[in-house]
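Down below are the structures I want you to see.
Any read-out appearing in this document is the output of simple, stated calculations on the displayed coordinates, not a laboratory observation. Because the structure is a prediction, the values reported are computed rather than measured. Cβ atoms are built from the backbone, for glycine too; each structure is taken alone.
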Structure P
Amino acid sequence: MAFAALLTTLVLTNMVLEPSHVIIGLDGDSIKNFYTYLYHTLYDNNLWFTGMNYPYGEHAIYTDGMPALSTLVIWMRDTFHLQHDTIVAAFYITLALGYGLGIFYVYKLFVHFGVKPWWAIVFAGLVIILSPQQIRLGGHFGLGMLCAIPMLWYWLARYDSTAHWWYAVYVAVFSFVIAFIHPYFLAVSFLLTGAYILTCFFYGKRTFRERLLFIWPLALALIVVFAGVKGVLYATDPVTDRPTIPWGLLAYSTSGSDLIISPFSPIWQHLLHISDTSTTEGFAYIGVVTMAVVLVSLSITVAVLVKRKKIESIDIGMNAKWLVIAIIALLIASGAPIEWMGGELPPYLSVLRQFRTLGRFAWICYYIITVYTGVCLYKWFAALLQRNRKPAAHGMMLLAASLWVFDASGYVNFLRQITGQRSKQQYIQYFYWDREDPLTMLEKSGYTSDSFQAIISLPFMYIGTDKLWLHEDGDRALALANRISVNTRLPMVNAMLARTSWQQGFKQAKLIGGPFTHKPLLDDIQSDKPFLISYFTENELDEDSHYLLRMADSIGSIDGCGIYKLHPQRLRREDARFVDSALAIAAGITARDSCIACTSPFFTVHFDEEKYGKAFWGGGAETHMYKSEDTLVAFDMQPMVNESRYEFSVWVLVNDVDYRSPAFRLKLCDSTGNMLKEEYIPTKISTDNHGMWLRVSKYFSMPAGSCRMVCQVDNDPRKPDYIAIDELLVRPVNALMISKNGNAVLANNHLLKKQ
C-alpha cells in the first residue's frame with residue numbers, strides 16, 4: 001500500500017498534495033463534469049441536480065458528477081459545514097484514491113496468481129501507469145476510477161479459488177456503489193461477472209449440479225445489484241421519457257489500432273511521428289511488452305500442439321478462463337456480436353443500448369492481458385532461475401521492465417501535465433481569484449444573485465436528448481457560464497447531459513426558436529424574475545438567437561461574455577406582438593403563399609399531393625425514402641446578383657423510439673453546374689416542434705451567381721431516419737412568409753394557427 005501511495009503521489013502530485021487548489025481543464029467535458037459535481041455539492045440537497053436544464057433539473061446519475069461521492073459530500077457539507085475548497089479537495093482526493101487502490105488491487109491479483117511480492121509491486125505499478133482508463137482523468141472523471149475493474153476482478157478471482165460467498169457480496173456492494181460513481185461501471189461489472197459465470201458454467205470438470213451451486217451466489221449478486229439500482233432510480237427519478245436507444249452503439253467501438261498503437265507512447269511517437277494525442281473511446285493500448293509476451297505465448301502454444309501434447313500441459317500461471325473472458329470483452333468492445341446481428345440488439349438485450357460506448361469494455365481485456373503478461377514474465381523468470389541461468393533471468397526482467405516503463409512514460413507526462421502548475425492556475429481562474437468575479441460585477445450594477453432566476457448561455461448549447469443537439473460550437477460559452485453559475489448560485493437553462501427527457505429538451509429548444517415559436521419554458525417557470533444572459537462574443541449568433549438578445553438589456557461584460565438581463569414578460573409580450581401582426585396580415589390575404597417585403601425570390605413546397613396523409617400542414621406529406629441520399633426538391637432561379645441571407649426550413653416527422661433523424665444537404669450551383677456552396681442541415685438542430693414533428697432550420701448566405709438550388713436528404717436505407725417530410729421553405733431573412741390553408745396559418749414556416 002505504501003508503494004501505491006508513493007507512485008500515486010509521484011504521478012498525481014498536485015492532486016494528492018494540493019487537492020483543494022486544482023482544476024483539470026476549463027472547457028469541454030472536463031469543466032462540465034467538474035461543474036456538475038461542484039454545483040450539486042454546493043447548492044443541492046439530494047440526488048436531484050438543479051444546475052442545468054432549468055427549471056426541470058436532472059437526476060444526478062445522468063450528469064457525470066459522481067453522485068455516490070457528491071451525495072456523501074452533501075451530507076458532510078450540512079454536518080460539518082464544509083467550504084468550497086474542501087469540497088474541491090474531496091473530488092480530487094477520490095480520484096487519487098482510485099488510482100492508488102488500482103495499484104494495490106492489481107498487486108493483490110499478481111500475488112493471487114503466484115507472483116512474488118517484490119515483482120508483484122513492480123508489475124502492478126506498470127499495469128496502472130499504462131492503463132488506458134487514466135486518460136479519462138482528463139475529463140470523464142468518474143470513468144477515471146482505476147480501481148473499479150481490478151477490485152471486481154480480484155474478488156472474482158478469490159471466489160474462483162475459494163468459493164466463499166462473501167466475495168459475491170463484495171461484488172454486489174461494490175457494483176452498486178460504483179454504479180453511482182459512473183453508470184458505465186455497472187455494465188462493466190455485469191459483463192465481467194456475467195462472462196465469468198458463463199465460463200464457469202461451460203468450463204471445468206464439475207457436474208451440472210455443482211456448476212449451478214457454484215455460480216448461483218454471483219448470479220444472485222447481479223440480480224440484487226440490478227434491482228437495487230433500478231429501485232433507487234424508480235424512487236428518485238420522475239422522468240419517464242428518457243432516450244432508450246441512444247446514438248452511437250457501434251460508433252465508439254475498439255479497432256485493432258486502438259490495441260497496438262498509442263499516441264502517448266514515445267515508442268510509437270518515434271516510429272510513426274505522432275504529434276496528436278487524441279484517442280477514440282475504444283482506446284485500449286496494451287503495450288509493446290504485452291504484445292511481445294502474447295506472441296511468445298502463442299508460439300509456445302502452437303509448438304505444444306504441433307508436438308501433440310495436451311494444451312493443459314502449458315503453465316500460464318493463471319486459469320485460462322480469464323483469457324476467455326478477455327476475448328469475450330474484446331469482441332463486445334469491437335462490436336462484433338452486434339455486427340453479426342445486423343447492427344441491432346434484440347429486444348431482450350435492449351438495456352445494453354444505454355451503454356453506447358462499447359469500446360470501453362476493452363478495458364477489461366487490457367487488465368486481464370497485462371496481468372497475464374506479468375504472470376508469464378515471472379514464470380519464465382522463475383524457470384530460468386531454476387535452470388541456474390540468473391543473468392538471462394534478470395536480463396529478461398530488466399529489459400521488459402525498462403521497455404514497459406519507457407512505453408508508459410508518455411502517460412505519466414500526460415497526467416503530470418494536466419495536474420501540474422497549469423491546473424493550479426486554472427483553479428485561480430475558475431474561482432476568479434485574480435480579478436473581479438461576476439457576483440461583484442452584478443453588485444456594482446445594483447443587482448444580486450437573487451435578482452435573477454437562471455442563466456441563459458448564448459450560443460444556446462443544449463445536448464442530452466439524442467434527438468436534439470444544439471450549438472456544439474458553444475462549449476466555451478457554456479464553460480464560462482458554468483463558472484458564472486457556481487459564482488452566483490444561479491442554475492442554467494442550457495444542458496450538456498446524458499439522458500435528458502425528450503419533452504423537456506423539446507421545450508428548451510423552443511427558447512431560441514424566434515418570435516413565432518411558442519416558448520413553453522416561459523409557461524413552466526414559477527418566477528417572473530429576469531434571466532441573466534451570458535453571451536460569449538467570440539461566437540456568432542443566428543437571427544433567432546439575436547432576437548433573444550435584442551429583448552434583453554445590457555448590464556456589462558466579464559471574461560469575454562456580455563452580461564444581459566432578459567425579462568420573461570417582455571419576451572412574452574414581443575412574441576405575442578409578432579404573432580398577432582402575422583395573423584392580422586394573414587386575415588387580409590387570400591393567396592396560398594404571400595411573401596411580405598420580399599426583395600429576393602422565395603421557394604416553397606407543400607407536398608400536398610404526396611402519399612402520407614397525416615400531414616403536418618396541408619393535404620399531404622412526403623414519405624421516407626429507401627435510399628442513403630436522394631434529391632428531395634430542386635429549384636431554378638435567376639442568377640443571384642449579390643450574396644443574400646436566407647433561411648432554409650422544413651418539417652420532419654421522426655419516430656418516438658430511438659435517436660434517428662435525417663440530415664439535409666442544400667447545394668447551391670451556378671449556371672454551369674459548379675457547386676458554389678453546400679449547407680449541411682441536421683434535424684438535431686431543430687428549435688421548433690409540435691409532437692414529433694420537428695422544424696429543421698438554418699440561416700445561411702446564398703452566394704452571388706447562384707441559379708440552382710438542390711435539397712438532398714441523408715438517410716439510412718436499412719431503417720429510415722424519418723417518417724415524413726412536409727412544408728419546405730427557403731426565404732429571404734428580412735421577409736415575412738405567410739402561408740394559408742383554410743384557417744390554418746404558417747408564418748415563416750412556424751405554425752401559428754391550426755385548421
Structure Q
Amino acid sequence: MLRILTCFLVLLCTSQPSVAQAQGGSSQPARAPQQGGTAPLSREQMWYAPTAEDWAKPCLISWQRNYEDAMRVAEETGKPILVCINMDGEIASEHYAGIRYRQPEIARLYEPYVTVIASVYRHNPRDYDDAGNRILCPRFGSVTCGEHIRIEPGLFNKFLDDTRVAPRHIMVENGTEEQYDVYYAFDTDSVFNTIKEGIDNRPPAQPTVDRGDQSLVQRVDSRDVLDRTAIEQAYVEGDRVLKRSLLLKAAEATSLTQVDLLRLALFDGDPELSQLAWKALIKTSSPEAIDLITEVLRFPLEEDEQGPLVDALERIGQVSPRAARLASVHRGLSGPALGIDQLAWTRALELPPAEGGLTAIHLLRERAEIVTARVLEGPDDAAQQLELALILYDLAVHPDLTPKLAGTIMGDARAAALQAKAKGATGWDVNSVIAATAKGRWRNRGGYEAAIDAVRDVPRDVHNLRARETLALFAEARQRAIFRALVRKTDWPTSWLADAHAAFELLAIHPLGTDQDVVEHHDYLKALEARGYANRSLDRSFERFPDSALLHDRLRARLLDEKELDSLVGLEATYEAMLRDQDPETLGENSNLHWYAGYASFIAAEFHRRAGSSSQAQAAYGRAIGHYEDSLTANPARSDSCDHYIALAHAGRARLHLEFRDYEEAVEQLLVCFEREPLAADNLDGLGITPVMTATTLQSRLEENSLDDLLARLSTALAALPPEVLEPPDFERVAPGTGEAGRRGLSPRGGGERRQRRGGR
C-alpha cells in the first residue's frame with residue numbers, strides 16, 4: 001500500500017554548438033563558445049542553471065490537473081496531449097523548469113497541445129491552505145504538487161516503458177497512441193523542433209465543444225484547467241449570489257467534477273454555503289470526491305456527521321475499490337473490537353504489576369530440571385507440559401542467558417506448549433506461549449492462530465513480555481488478514497480492523513511497548529488513509545516517547561502536510577515551542593531536541609527554496625545552523641551528524657547566493673561547507689543537488705565572468721576533497737546501451753509494438 005517512487009536519469013555530454021542564445025528569452029549572459037564558435041560546451045553551459053530572476057518568472061504553460069481531464073479536453077478541442085516528465089536536481093530538467101517553461105516563445109510551442117506535467121518531487125509541503133485555496137506548485141505553476149506527483153504512476157504504466165527518465169516529452173493522440181517520445185537529447189533544439197513538427201504534420205484541430213460564449217455557471221461542467229481556475233477564482237472573489245449559483249450548478253450532477261469548488265465552500269465562513277457543499281458531498285457518487293471526503297474525515301466528527309460521509313464512500317465504492325476500502329476502514333475503526341476485550345485489558349494494565357521482579361536464572365534452571373523430570377515420568381500430563389513450557393520461555397528470554405542458548409530453549413518451550421495443547425490444555429497460558437515462542441523464533445505466522453485464541457482471555461499478569469509479544473502478534477495477525485483480503489479483493493470483517501486498532505492502543509500503554517509499536521500503528525492507519533486516527537495515536541504517544549527519532553519523523557511529515565510552513569503552529573514554530581516548554585533539567589546533557597529543531601529548520605529552508613522564497617530560506621538555514629551548534633553542546637555524541645547538516649546548510653546558502661549571482665559569498669559558503677565536513681560534499685539535499693554540483697556550476701559562472709581569484713580558491717578547495725566525493729551521482733553518469741541521441745519517429749505504434757527508444761532529451 002505504500003509506494004516508493006524513484007527516478008533514474010542518464011545524462012550525455014556533447015560537443016554540439018550552443019543553442020542557448022538561439023532560443024533566447026533568458027536573463028543569462030551570452031554563452032556562445034570562444035574561438036569562432038567551435039569549442040565544445042560543458043554541460044553547465046549547455047543546460048545553464050536558472051537564476052533567482054528566472055525562477056521568479058511565472059511558468060507560462062497551463063497543465064491539466066490529471067490525465068482524465070487532459071483526455072476530455074483533448075476530445076473536446078481536437079488537440080493532441082503532450083506528456084512532460086521532469087526531475088528535480090537533474091541539470092536539463094532544472095533548465096526546462098526554471099527557464100524554458102517560463103519563456104513566452106517556448107510556451108507558444110506548447111499551446112497547440114493539451115499539456116500534463118509529471119514529477120515525483122514535492123515542492124510545496126501542502127496542496128491547500130486552511131481556507132481550502134489551492135497552493136500551486138512554484139516549479140510548474142498551474143497544478144498542485146500532489147497533482148503532478150499523483151499523475152506520474154499512471155503515465156509510467158501507459159507510456160514510459162518501465163524506464164523513468166527525465167526530462168521527457170511524449171505526444172499522444174486519442175489518449176493512448178504515442179506519436180513521438182523525446183529524451184536523452186543533446187540540445188534543446190532536438191526537443192522543440194520535434195514539438196513543432198508534431199503539430200505541423202497533423203491535420204488542424206476540429207473542436208467538438210466551444211465554451212467561448214458560455215457563462216461561468218455554464219462552464220462548471222468543463223474539465224479544462226483554465227475553466228476550473230476561472231470558476232474557483234470567481235467563487236473566491238464573487239458575491240453570495242454568484243457563489244450560490246456555482247455551488248448549485250456543481251451539485252446538480254452526481255458525477256461531481258468541481259471538487260475544489262466544494263472544498264472552498266466547505267471552509268467558507270458562510271454557514272449556508274458550507275451546508276450546500278456538504279449536501280453535495282454526501283450525495284455524490286463521483287470517485288473524484290474521495291480525496292475531499294477523506295480529508296473531512298480526518299477531523300473529529302460526531303457520529304451523525306461521520307455516518308453520511310461513510311455512506312457516500314460506500315455508494316462510490318460500487319465503482320471504486322478505493323472508496324469501498326475506505327468505507328470499510330472507517331466502519332471498522334468506529335466499531336467495537338470483537339476479538340479482544342480492550343476495556344478489560346486496559347483496566348488490568350492500569351493496575352500495578354505483580355511484586356517479585358525478575359527470577360534469578362539459576363532458580364529457573366533448577367525449576368526447569370525438576371519439572372522436566374516430572375514430564376519424563378508422566379508425559380501425558382498436560383499441566384506438567386504446560387508448566388515446563390512456561391518455565392522454559394521465561395528462561396529463554398532471561399537477560400542473563402547466553403544468547404547462543406536462547407534459540408534452542410525457545411524451541412523447547414514451544415515444543416512443550418504444543419504437547420500441552422495436544423494433551424488438552426486450553427486458555428491464555430498455553431496459547432500465549434505458542435504465540436510468543438513463534439515470535440521469538442521469527443516464525444510469526446506459526447503463532448497467529450494461538451495469539452487470536454489467547455487474547456480472548458485477560459491474563460493474571462498483563463505486564464510481562466509474554467503478554468506484550470502476544471498482543472503484538474495478534475495485531476499483526478489481523479493486519480495480515482486485512483492485507484491479504486485487500487490484495488485478493490475479497491470482503492473482510494470490519495471488526496478485524498477494530499481488533500488490530502485495539503491491540504496497538506494497548507501496546508502503546510504496555511510497560512514493554514516501544515516507539516516502534518506506535519510507528520507501526522501510525523503507519524498502518526495512514527496507509528489505510530485513516531489520517532485522523534493516525535494523528536491521534538501519534539499525539540498520545542509523544543508523552544511517553546518524547547525523544548523518539550521515529551515519532552519525530554512522523555511529526556515533521558504531519559506538520560508539513562497539515563499546517564502552513566510559517567504559521568504559529570507550523571513546523572519550525574512547533575519545535576521552537578517544544579524548546580521553550582522543555583524542562584531545563586531534561587534539556588541539558590544528551591538531549592536531542594536541539595537536533596530535531598535544527599532538522600526542522602533545515603527542512604523548512606529547503607521548502608522555502610522550492611517556493612522561491614530566498615530570504616526566508618537563508619534565515620531558516622541560519623536557524624538550522626544555530627540549533628545544530630546548540631545540539632553539539634547538549635549532546636556531543638552527535639557531532640558527526642551535526643557537522644554533516646551544518647555543512648549542507650552552508651551549501652544550501654551557497655546555492656541561493658549563486659542564483660542571485662553573489663559569487664563571492666557563494667564561494668565563501670562552499671569553503672565553509674567543505675571545511676566543516678568534506679564527506680558531505682557529495683550528499684544530495686532535498687532538492688536533488690549536492691555541494692559539488694553547486695561548486696561545478698559556480699566554477700562555470702566564475703569562468704564566464706573572469707573571476708580568476710575566486711575560481712582559484714574554489715578549485716583549490718575542490719581538489720582537496722576526497723576523490724570519491726567528486727564522482728557524479730548515478731543519474732548523471734552515462735548508461736550503457738543508450739545509443740545515439742535523436743528522436744523516435746512521428747508515427748504511432750503499430751499493434752502495441754515496443755520500439756527501441758533513442759529520442760532526444
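Here are the numbers:
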{"quantity": "Structure from which 9.8 was derived, mean count of other Cβ atoms within 10 Å over residues 271-278, options P, Q", "calculated": "P"}
{"quantity": "For 1.5 (distance in nm of label points 7 Å out along Cα→Cβ at positions 303 and 399, calculated) the corresponding structure among P, Q", "calculated": "P"}
{"quantity": "Comparison of P, Q by distance in nm of label points 7 Å out along Cα→Cβ at positions 375 and 527 - largest value held by", "calculated": "P"}
{"quantity": "Among P, Q, structure where distance in nm of label points 7 Å out along Cα→Cβ at positions 127 and 615 as derived comes to 6.6", "calculated": "P"}
{"quantity": "Which of P, Q leads on FRET efficiency 1/(1 + (r/R0)^6) of positions 87 and 479 (r between Cβ atoms, R0 = 41 Å, to 0.05), largest value", "calculated": "P"}
{"quantity": "At a computed 7.5 (distance in nm of label points 7 Å out along Cα→Cβ at positions 207 and 511), which of P, Q", "calculated": "Q"}
{"quantity": "Structure responsible for -14500, with helix-only ellipticity at 222 nm (-39500 (n - 2.57) for each DSSP H run of 4 or more, over all residues; to 500) calculated and labels P, Q on offer", "calculated": "P"}
{"quantity": "Which entry (P, Q) yields the derived value 2.1 for distance in nm of label points 7 Å out along Cα→Cβ at positions 135 and 599", "calculated": "Q"}
